[in-house]
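What follows is a set of structures to go through.
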Structure P
Amino acid sequence: MVQRQVAFEKTKLQQKELTLSDISPKWAKRLGEQLPVPMSITWLRWYFELKRASRCVVGEAYGYSSSFVFDCRECDEIGWRFMLYFTVHSFSRLEENKQRFVKHWNNEHS
């Protein structure tokens with residue numbers, strides 16, 4: 001039993017921390033660039049995707065599923081913040097939320 005626990009701990013330590021590009025590659029690329037001009041066609045398309053739980057940053061991480069809304073309160077909160085900060089065009093807050101999501105995902109879901 002002790003050997004299995006030690007082996008598990010070593011394996012866990014050897015796993016690398018995932019990045020947003022690993023967790024949600026499409027949104028990592030989008031949010032890594034300059035944000036689209038508010039109310040432009042691209043901005044509207046992204047806004048409506050962020051508004052739908054299954055299409056947002058967190059939804060992509062869940063395989064384009066909205067199950068996180070019921071399964072993980074923290075993921076639900078993070079998803080709403082992505083939409084809010086995108087809407088108000090706050091790049092700095094989006095960056096903070098990306099880091100929060102990556103940290104949460106690595107600690108709770110990977």
Structure Q
Amino acid sequence: MDKSEILFNEKCSICNYEIKHYKKRSNLNFVDCSEMDDKYLKKLHVRLDDGSEISGVDAFIYVWQRTEGYGWLAKFVNLPFVYQISKIGYSFIAFILFYRYKLFSK
């Protein structure tokens with residue numbers, strides 16, 4: 001059985017909205033990280049069974065591979081050119097969401 005944890009910021013309305021959708025379509029273990037270090041607030045993280053972590057686009061690919069109806073997206077984003085563009089785009093969006101959260105969560 002997969003005991004991995006998907007760490008997401010439940011207090012971020014955009015993040016939470018998306019994760020609620022994945023929760024309905026998967027059996028993944030989603031964990032709120034809103035009270036954890038900023039490292040976890042800056043992007044999606046997955047803590048794997050062996051204790052290692054993946055984050056960002058790789059974490060989304062992990063989730064999509066295990067979420068009903070999203071396997072095609074994981075395969076598409078894993079294409080070399082798409083993967084590189086996705087990493088750049090995700091870094092930009094995650095940066096904006098993190099600072100938006102920090103600005104308005106006080």
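Which one of P, Q has Rg and Dmax of the Cα atoms in Å, for residues 17-56 alone, as calculated from the coordinates, equal to 11.1, 35?
Considering all the candidates, the number was obtained from P.
A value of -20500 was derived for helix-only ellipticity at 222 nm (-39500 (n - 2.57) for each DSSP H run of 4 or more, over all residues; to 500); which structure in P, Q was it taken from?
P
Once relative contact order in percent (Cα under 8 Å, 6 or more apart) is calculated for all of P, Q, which comes out largest?
Going through P, Q one by one, relative contact order in percent (Cα under 8 Å, 6 or more apart) peaks for structure Q.
Work out which structure the value 13.4, 39 belongs to, where Rg and Dmax of the Cα atoms in Å was derived from one of P, Q.
This figure was derived from Q.
Every number in this text was worked out from the coordinates using simple rules, so none of it is lab data. Remember, it's a predicted structure, so these values are computed and weren't measured experimentally.
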